[in-house]
Structures are given as structure tokens and as C-alpha cells.
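So, here come the structures, one by one.
What follows draws every value from the coordinates through simple rules; no lab data is involved. What you see is a predicted model; the values in this text were computed from it and never measured.
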Structure P
Amino acid sequence: MSGRALLPVASGREAFALLRALLGDVRRPALVGVLALLGATIAGLAVPALLGVLVDVVVDGTGAGAVTAPVLGLVAAAIAQALLTAVGARQTAVAGETVLARLRERVVDRALALPEARVEAAGVGDLVSRVGNDVETVSGGIRDVLPSLIRAGLLVVLTVVGLAALDWRLALAACAALPLEAVGVHGYLRRVVPLYARVRVAEGERTQRLVGALGAARTVRALGLREPRMAEVDAASRAVADLALEASRRQAYRLWTAVNGAELVGLSAVLVVGFLLVRSGDVTVGAATAAALYFHRAFDPVAELLLLVDQVQQAATALTRLAGVARLPAPAAPRADGRGDGSVVIAGVGHEHVPGRAVLADVALDVAPGERVAVVGESGAGKTTLARIVAGSLTPTRGDVVLGGVPVAAARRGKDMALVTQEVHVFAGPLAADLRLAAPEATEQELHDALALVGADGWASALPDGLETVVGDGGHALTALQAQQLALARLVLRGAPVVVLDEATAEAGSAGARVLERAARAVLDGRTALVVAHRLTQARTADRIVVLDAGRVVEVGDHDALLAADGRYAALWSAWSAPRDELRR
């Protein structure tokens with residue numbers, strides 16, 4: 001296992017409290033479901049009693065006419081049990097799936113609000129396994145296990161009541177099975193359940209290895225690293241399999257030995273006591289038969305309950321992992337008074353990715369509404385770190401960022417800020433749907449206008465199905481230039497007053513970069529912008545230039561003033577422009 005700082009895991013009590021809060025307005029269908037299952041259980045318990053009546057009819061030789069009523073009762077009980085079971089299963093599934101949907105939405109909401117550094121520290125695999133494997137496990141528990149658990153539990157309780165109604169000594173005999181069951185369940189809970197938590201962690205590690213291998217597929221092939229990467233994935237997969245097999249082996253040893261032994265002891269005790277009671281005349285043969293049938297009928301639910309302990313524990317483990325994310329602090333609410341004025345205040349911001357190694361130190365900057373500020377500096381100066389902090393995707397170690405008068409987290413949650421980086425994701429689906437992620441209500445004309453502003457309307461209109469052409473994975477492949485234009489068009493549709501561009505025009509080659517720079521200038525017109533400049537031509541047209549060196553602001557001014565000052569910016573400009581100017585690159 002890796003030493004990653006995994007995302008939090010809730011306690012059982014915290015997970016239950018969260019479920020109770022999420023139940024909300026579906027308590028009624030949940031109650032209806034439980035009552036229907038109770039009715040189905042009572043109808044099922046009528047069967048052994050009616051069979052006992054039939055036995056007594058045969059023993060007493062009453063005649064064929066006496067059989068009619070018990071037989072009709074058996075038919076009615078079977079029909080009632082089937083109908084009520086269906087209603088109960090459906091209503092509990094409605095309540096359960098509603099709660100699960102709310103839980104899933106809350107987990108995704110909290111996950112999307114997590115700082116990137118926190119997700120990176122835990123590993124993407126941990127998060128993916130929670131919203132994937134864990135959700136599937138909990139869903140299976142709600143859909144399949146919950147109705148069975150309720151039905152089996154009710155049947156066991158009511159069977160004990162039925163046995164006691166026949167004769168208290170029969171109920172006491174049935175209790176002979178309890179010690180073996182208790183020992184088996186205790187050993188199972190103590191030795192097997194902890195393995196499930198380890199299996200979930202191992203699954204997260206395996207997912208992390210798979211995501212890393214697939215994400216770096218090109219690099220792996222280029223460097224001939226297929227074998228070592230496959231070995232890592234294989235080792236992680238084997239760790240999951242070994243833990244799962246160990247849990248299964250312990251389950252068979254601890255649980256099923258106790259189940260089978262308890263059934264033998266309990267049924268034998270009921271039969272012996274029933275025989276003695278019949279011989280003494282305290283109960284009829286039919287009653288003793290009903291008691292044996294009750295126990296035999298109840299023992300399947302008992303075994304089911306013990307088996308369900310296994311599935312419940314898996315679901316509970318998955319639930320605590322989901323609840324651990326769902327219980328994280330709610331993301332900052334968007335401002336209630338509309339968008340801010342576009343101002344940016346960076347106050348004493350410092351950051352350390354690793355304690356003791358400052359990436360930024362006491363950065364302070366005020367950006368006026370509508371002002372365009374370029375951030376330049378050598379590689380490692382802290383430009384991207386500053387951009388991520390201003391965009392709200394990274395929480396600084398110290399200091400604050402305020403956008404339009406509100407903390408950056410609230411601005412990010414609303415529509416005050418937008419970030420575009422050189423790593424652009426094209427979502428799978430129609431191009432129009434990809435664009436509308438930024439503005440769900442946008443009309444087709446607004447989509448075309450946004451594309452036209454960034455110089456993309458030509459190629460977008462020429463696609464086989466226009467804006468309805470499927471792009472992304474499995475669809476029409478977009479070039480790096482087109483993907484960046486798409487990201488800029490989404491920025492236009494979002495309409496945020498503050499924009500952070502982190503080398504967003506640096507990935508399309510020199511000719512494409514000039515196209516993107518023109519598009520970026522059009523998009524940024526009238527907006528406050530913080531631009532991490534990859535090419536110093538981007539800085540030249542900015543209202544102000546901020547020069548970072550070793551995480552500190554060393555110069556601030558416009559292009560001409562900084563060149564005339566013959567300082568750090570002048571040295572950067574000189575090194576960039578000659579002899580490796582943009583045309584030569």
C-alpha cells in the first residue's frame with residue numbers, strides 16, 4: 001500500500017446520521033415498504049400453522065370436507081405474501097435509491113469542491129473507487145439486501161412468537177441454536193469485517209495504478225515502460241484478489257460452520273421436545289409438525305441474515321467511505337447579490353507544497369476591474385501556483401484572495417471567475433452540449449456567436465453534423481488548437497468578470513498560438529484577467545506586468561517601463577527575443 005493521505009472515512013454513527021438526514025421526504029414510502037413486508041411475513045407464517053391443521057385433520061380422520069378451508073387459506077396466504085412482498089420490495093427500493101441518489105450527488109458535489117492538492121495527495125484512484133465501486137456496492141445493498149434483510153428479520157422475530165404461541169417449551173428448544181450462531185458471528189465480525197475495509201483501500205490503490213497507466217499510455221509506449229507499469233497494475237490487482245480471497249475463506253470457516261451446526265442442533269432440539277410433548281399429550285401432532293416447520297422455515301431467513309451480514313458489512317464499509325467525502329464542509333455558497341465588480345485582491349499570499357519549501361512568499365497585488373495583468377518569470381518562479389490560487393483550485397498556505405469583494409471560494413462557486421489552462425478536456429457528446437456546460441440555457445445563435453468570437457465558427461459549422469457532431473472520446477477528434485478554442489468559447493458563454501489564463505495559448509504551435517492569442521484578446525476585452533504568459537508577446541499587450549522570481553514579486557509595471565528599467569523583465573525579454581525569437585522557434 002502507498003503512503004497516500006486518503007480521503008476521510010466516516011464512522012458508522014456518522015454514516016447513519018447522514019442517511020437519516022438524506023431520508024427526508026421519502027420516509028413515507030420507506031414506512032409503507034416495511035409495513036408491506038411485515039404483512040408478507042405474517043402471511044408466510046400462516047402456512048406452517050395451516051399445514052399443522054391439515055395434519056390434525058388427517059390424524060383425526062375428520063373427512064375430506066374439513067380440508068377445504070385450510071387449503072383455501074394456504075392459497076390466500078401465498079397470494080397475499082407474493083403481492084405484499086412485491087409492494088414492500090418496490091417501496092423500500094424507491095426510498096433507498098432516492099437516498100442513494102442524494103448521497104451520490106452530495107459526494108460528487110463535495111469532491112468537485114475539493115482543492116486539487118487534496119485530491120492529488122489522496123490519488124485520483126481513491127476518489128474514483130468511491131464514486132464507482134463504493135456507490136455500486138451501496139446500491140446493491142439498498143436494492144437487493146435491504147428488502148431481504150427486513151423480511152428475514154421480521155420472519156425470525158415472528159417465528160419465535162409463533163413457536164411460543166404453540167408452546168413456550170418449543171420456543172426454548174429452538175433457542176439451542178443461538179450459542180453456535182453467536183460464536184460464529186462474533187468470530188466473523190472480529191476477523192473478517194476488518195478485511196473489507198482493507199479490500200476497499202486496495203481497490204482504490206488498484207484504480208490509481210490503472211488510471212496512472214492509462215493516462216500515461218503514450219509515454220509508456222514511447223519509453224518502453226510497458227512491463228514495469230503492467231507489473232505495478234498486476235501487483236495492485238493481486239493485492240485486492242488476495243485480500244478478497246482471504247475474506248471469503250474466513251467467512252466460510254467462521255460463518256458457515258456455525259450456520260450448519262446451529263441448524264442441526266436447533267432442529268434436533270425442536271423435534272425431540274415436540275415428540276416428548278406429543279407423547280405427554282400437551283400438544284397435538286399437528287402443532288408439533290407446525291413447530292418443526294416454523295423452525296425449518298425460519299432457519300433459511302436466519303442463514304440469510306447471517307449471510308447478509310457479509311453483504312451488509314461490505315455495503316457499510318463502502319457507505320462510510322462515501323459518507324467520509326459527503327460530510328466534508330459544504331463548498332462556499334455563491335454570492336447572493338449577483339456578480340462582483342471584477343476586482344482582484346491578493347493579500348500576503350504564500351504557499352508551500354512541501355513544508356519548509358516556499359513556492360510563493362508574501363505576494364500582494366490589487367487588480368482593478370477590467371485590468372489585464374500578465375505574470376511572467378522563469379520556470380519554477382511560481383506563476384502556475386499563483387494562477388491556481390487566484391482561480392480557487394489551490395488553497396494557499398497563508399494569505400487571502402478576494403474576487404469582487406467575496407472570498408475566492410464563493411466566487412468560484414458562482415460565476416465570478418473562470419479558469420482556462422493549457423490542459424483542456426473535451427467532454428464526450430455533441431459539441432453543443434459541450435459548450436452548454438458553461439451556459440445550459442444558451443441558444444444556438446449564442447453558441448455560434450461565442451465560437452465566432454474565438455475564430456472557431458468556421459470549422460465548427462463544417463463538422464458533419466454541425467454543432468450536433470459528437471466530439472471527445474469515441475467521436476470526432478479535435479485538434480489541440482480547436483480544443484483550446486472550444487475552452488475559450490465556453491469562457492465567453494460563462495460570462496465571468498474575472499478570468500485566469502494559465503498558458504492557455506501555448507499548446508498549438510507557433511501559428512496556432514497566434515490564432516489563440518487573438519482569440520484570447522477578444523475574449524478578455526472588458527474582463528479582469530490574470531494571464532500566465534508563456535510568450536512575452538502576451539505580456540507586451542497587458543496593462544501591467546508582474547515579474548515573479550523565486551516566488552516573490554520583484555517588478556511591476558508596463559512593458560515599456562520595465563524594459564527601460566533594465567531589470568529582471570528586461571533580462572527575460574532579451575533572453576527570449578534573441579537569438580531564439582518566436583519565428584525561429
Structure Q
Amino acid sequence: MLAYNSDSYRAAVGPSIILALILAGGLSAQPGTPAEPVRVLNGTIDMSIHDGRLRPAIGVENIELLHANREHPETADRYGWTYNHAPMLAYWNGKFYLEYLSNPFGEHTPPGQTLVTTSADGRNWDPPKQVFPTYLLEQAATAMMHQRMGFYVAPGGRLLVLAFYGRAPNPFGPGGIGRVVREAYKDGSYGPIYFIRYNTHAGWNESNTSFPFYRKSEDKGFIAACDALLADKLKTMQWWEEDRSTDGFYTVTGLQAPSVFHRKDGTAVVLWKASWSALYSDEGKSWSKPVKSPSIITDGAKVWGQKTKDGKYAIVYNPANDGTHRWPLAIATSEDGIVFDHMLAVHAEVTPRRYIGRAKDFGSQYMRGISEGNGDPPGTDMWLTYSGNKEDIWISRIPVPVRYKIEGPVNDSFDKVQVGGKIPDWNIYRPRWAPVSIAAFPSAKNKSLQLEDKDPFDYAKAVRVFAESKSAHIVFKVYARQASGRLEVEVLDAGGHRPVRVVFGEGGVALKAAAWQRIEIDADTASGKYDLSIDGKVVSRQAAFAEAVSTIERLSFRTGEYRTKPDRASDRYAGGDLPNPGESAPLVVFNIDEVTIR
């Protein structure tokens with residue numbers, strides 16, 4: 001018998017027969033059927049380390065667009081709130097739109113509000129705007145916000161922004177008030193706020209809520225856009241968790257945070273939290289029975305799936321069954337949306353959490369890309385947004401096709417890269433206070449890679465993957481703008497082991513300030529040793545590897561010490577705020593140029 005996920009099977013029986021067998025459960029032993037809608041191969045990680053020993057997806061740029069700050073709110077959201085979470089993403093009218101919810105201190109702790117920030121290129125973001133304010137309840141209490149859906153691009157092209165008001169500490173079901181909606185206009189303003197659906201089973205309706213029902217709008221186009229959304233079962237299925245009504249509005253209940261994508265054969269796949277998945281064929285009206293996908297090892301964080309612009313598929317999640325320690329953020333890819341392989345790291349850094357708060361889990365989590373129908377940005381990149389420690393908001397630009405190998409030598413001078421532009425084949429970790437960019441230094445024609453850092457708790461990082469080999473001759477130039485500061489340079493293997501570790505400054509190898517210096521590293525895995533030279537002078541000959549490896553394939557630059565904390569034993573409620581969490585450190589700047597690897 002032919003396997004369902006084989007091309008020969010599809011050709012023999014055709015998609016319509018396959019679909020009938022899927023819905024009937026006749027292919028229950030195969031991936032891609034109701035018994036196992038998706039399968040992830042080689043999806044295990046080393047839980048003792050932040051990157052899980054995963055290779056990085058090449059060229060990913062991780063950008064922090066909101067750095068929470070209670071002491072200096074003008075540098076963040078202007079409110080000083082330090083619980084920021086559940087971001088959503090859309091692309092409309094030539095801009096990225098990113099929505100997130102915010103509380104002063106912790107999860108399900110009122111008051112709550114929802115903000116939106118926009119960007120023309122996905123890499124540089126405008127200050128966030130409040131789009132759904134705090135909501136007053138009886139006896140001077142305030143509501144909180146909780147939502148699994150943020151945007152809807154209607155058939156007529158209008159953009160609706162949505163959120164949900166609930167009662168703390170449990171916004172769901174009887175605790176919920178209702179879902180609100182307003183329109184985003186092309187001039188950057190927003191229309192009036194309306195309720196689009198009430199939690200009527202909890203007693204809420206137009207007579208006892210603060211905003212009118214959407215049908216009271218005088219804008220017929222807006223009403224039509226809301227009607228289209230209410231009729232779209234693939235979109236409104238995201239609402240069940242807060243609503244939990246039994247009026248028949250929802251076709252599937254009991255599961256959280258659905259993500260939907262369509263396979264090439266027309267079948268749609270839904271991925272929920274906690275490894276649940278299902279299939280359907282008629283846009284959300286009929287479902288296979290939801291099942292746990294045993295190969296998706298995860299916990300209470302979200303799972304994201306989508307089709308990528310190369311015609312393939314990707315799923316992204318935290319591949320660890322640890323709900324309070326959510327790292328790394330990993331991606332697996334597929335040819336057919338059924339069997340996923342080559343799990344790689346998207347975001348493998350876990351910065352210290354600066355502010356204590358209720359249920360502030362560690363790590364990069366609750367990721368969301370652009371849902372089907374919610375816009376198509378230029379280029380082939382895949383975009384993901386997520387929160388860091390439920391505190392800061394990040395976005396990742398993932399080059400497509402997703403790769404993990406490089407062939408041939410490296411010869412990067414950066415001169416042809418636009419100042420502030422994308423850096424091809426480099427993995428960039430760019431906190432708000434530790435940016436990494438291409439700079440016109442030493443001149444507009446002779447550019448360089450610039451790492452800045454004024455973050456006392458984080459660092460700037462740039463990684464270049466090179467062809468996997470048993471030995472490498474690595475050359476680069478470095479310019480330290482100051483006498484202080486720390487630059488760690490490492491050579492790594494496929495699993496993130498760090499055999500070559502060189503520290504410049506702060507107790508390590510001294511660098512001249514305000515001068516270009518040429519660094520050479522000759523590393524050999526057979527002998528387990530390396531040579532280090534500066535400006536042609538040998539600084540260390542035949543130094544022993546810090547750990548044994550069989551091959552090497554990465555060069556890393558980092559403006560801070562390697563970290564292992566928090567680890568899986570870290571208590572999310574232990575301790576309090578970090579010392580002076582809103583204050584910056586003295587700025588240090590390093591420039592890197594003429595990177596060659598043979």
C-alpha cells in the first residue's frame with residue numbers, strides 16, 4: 001500500500017479521494033491524516049542550554065521593538081507597563097501592524113490595554129499607540145485584556161483591529177465581557193470602538209457595556225467588514241477561548257490559540273496549544289477529531305504554522321515540555337505541510353527578566369506570523385512576532401528558503417550593504433539597547449558591521465555560519481571605539497559547542513582603542529587546538545580547545561559574557577526586580593570588517 005504522503009499515492013487516487021479518506025479516518029496510520037495531521041522529525045533538543053543544541057536558521061534577524069521600562073517610560077510605551085505579551089501581526093496599506101496587550105505588572109492583573117505599533121519595513125518601528133484603553137467595571141474596578149486574534153483584512157480591503165475585555169483574574173467564559181473592534185484608517189488614525197460579540201451567557205449586552213454594538217455604526221462598509229468576519233469560521237475559531245458560549249457559534253471548542261494553514265491539496269490544518277491538531281476541508285464547518293500530535297513536544301505556549309513563499313511550509317514553537325521555561329524558539333520546515341524536518345533555532349537567547357510579575361514565564365514565546373488573508377509583505381522573508389519573558393516585544397525576519405548550511409568560502413566586506421540594511425547570511429541579535437547594523441565607518445564607501453551596547457543585562461550579537469569543516473582559517477578586522485568594553489569571539493560547531501573562546505577587553509586580550517586591528521584564528525579539530533594572532537603577531541599558539549568537537553561551522557561576535565541563566569530550574573517567582581532595571585550602561589561600540597573564512 002502506498003503511503004499517503006507519497007507523490008505516487010496522490011497521483012493514483014487524486015486529492016478528492018484523499019480528502020474523503022482523511023475525513024473518514026481511513027488513513028489513520030499515516031501522517032497527514034486525522035490520526036496525526038502533522039509529524040515533526042528529529043524534534044528533540046538539549047533542554048540544558050538556551051539554543052537546545054540546534055543549528056540556527058541562517059540569516060535570521062531578531063529585533064526587539066519594545067524594551068519595557070518602568071523608570072523611563074518615554075523610552076518604551078510611555079506608560080511604564082512591564083507585562084507585554086501576545087503580539088499579533090498583519091501587513092496592510094504598505095505597513096506592518098503589530099498588536100500586543102499590556103498590564104502594569106503581570107498576567108491577568110488589571111488594568112489592561114492593547115497597543116499597536118507600525119513599521120514600513122518590519123525592522124524599524126514607530127512608537128506604540130493605545131488602540132483599546134482600560135475599561136471600567138462596576139465599583140471602580142477595571143477589566144483586563146486577553147485575545148487570540150488581533151487583525152482581520154476584510155474582503156473589501158478594510159483592516160479591522162480586535163481585542164477582548166475580560167474580568168481578572170479569569171477573563172474566560174462568565175468572566176468575559178466581550179470582543180471589541182475598530183477600523184484602522186490609511187492615515188494612521190482609528191475609527192470608533194464597538195463591540196462585535198458579547199459574552200451574552202455572562203449577562204453582557206448592549207445595555208450594560210460602554211461601547212455600542214457594531215451594527216449601530218453609520219458606516220455600511222464597516223458593518224459589512226464585521227459581518228464578513230463573523231461569517232469566517234477559520235478566523236472566529238480563535239475567539240472561543242475567551243467566549244466559551246454554547247450557542248453553536250463555534251464548531252470546535254475546548255482548545256486554545258489555533259493557527260491555520262492550507263496544504264497544497266486544499267486541506268486545511270489547524271495547530272493548537274499543547275500539541276493538538278486537526279484537519280478540515282470546508283473552511284471550518286467540518287472537522288476531524290482533534291488529536292495530540294506526539295512528535296510536537298511542547299507545553300502551554302503557542303504553535304504557529306504557515307505556508308512560506310517558496311511553496312514550502314513552516315511550523316514554529318518552543319520544543320520543550322516545560323511551560324514556564326520557553327526556549328528555544330524553533331522552526332521546522334516541510335515540502336507538503338505534513339512531515340516537517342530540519343528543526344532549527346530562530347531565537348535562542350534568554351535574557352534576564354528585569355521586572356517581577358505574575359506568570360512571567362522565561363523565554364521567547366507566543367509567536368504569531370501573518371495569518372492567511374492578513375497581508376503579504378514584499379520580498380520572500382517570513383515574519384514572526386513574540387514576547388520575551390512576557391516583558392518585551394520582538395520580531396524576527398527569517399529569510400526564505402530556510403537554510404542551515406553554507407557552501408564555499410566567506411568573504412564579507414559589507415561595502416555593498418546599505419547602511420542600516422539587511423545583512424545577508426548573518427544571524428543578528430538586536431536588542432533595543434544593543435543594536436547591530438551596517439555603518440558608514442570608516443567611510444561611506446568602506447562600511448563595517450557595527451555592534452553597540454548600553455544594555456546592562458543583554459548584549460549585541462552577530463553570527464556568521466560558514467561551510468562545515470574540520471579546520472578553518474578565520475581573519476577579520478576589529479575597531480574598538482573605546483578602551484573599555486568586552487567583545488567575545490567564538491568558533492562553534494553545529495551543536496553550539498564553543499571550542500574556541502577569545503575574550504577581548506575586560507580581563508581578556510587587550511585591544512587598542514580607536515585603531516583597526518587584524519585578527520587571525522587558525523582552528524583545527526583534529527589536534528583540538530588553535531592559533532590566535534593580532535596584526536601578524538602570535539598571541540597564543542596551539543591553545544587547547546575549550547571542548548572537543550569534530551567539525552566547526554560558526555563564527556560569533558558578542559558584546560557580553562556567555563550566559564546559562566535562567567535555566568530550567570529557575571523559579572519565575574523568585575527574587576524581585578533586577579537592580580536599576582530601567583537604567584542604561586555606558587555605551588560601547590565595536591566595528592567588524594573584512595571577514596574571511598577559508
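Of the structures labelled P, Q, which one yields -20500 when helix-only ellipticity at 222 nm (-39500 (n - 2.57) for each DSSP H run of 4 or more, over all residues; to 500) is computed from its coordinates? Traced to structure P. Quick check: 29.4 is what I get for Kirkwood radius over Cα pairs in Å, calculated from one of P, Q. Which structure matches? It traces back to P. Assign the value 1.15, calculated as Rg/Rh (Cα atoms, Kirkwood Rh), for residues 82-313 alone, to the correct structure from P, Q. Traced to structure P.
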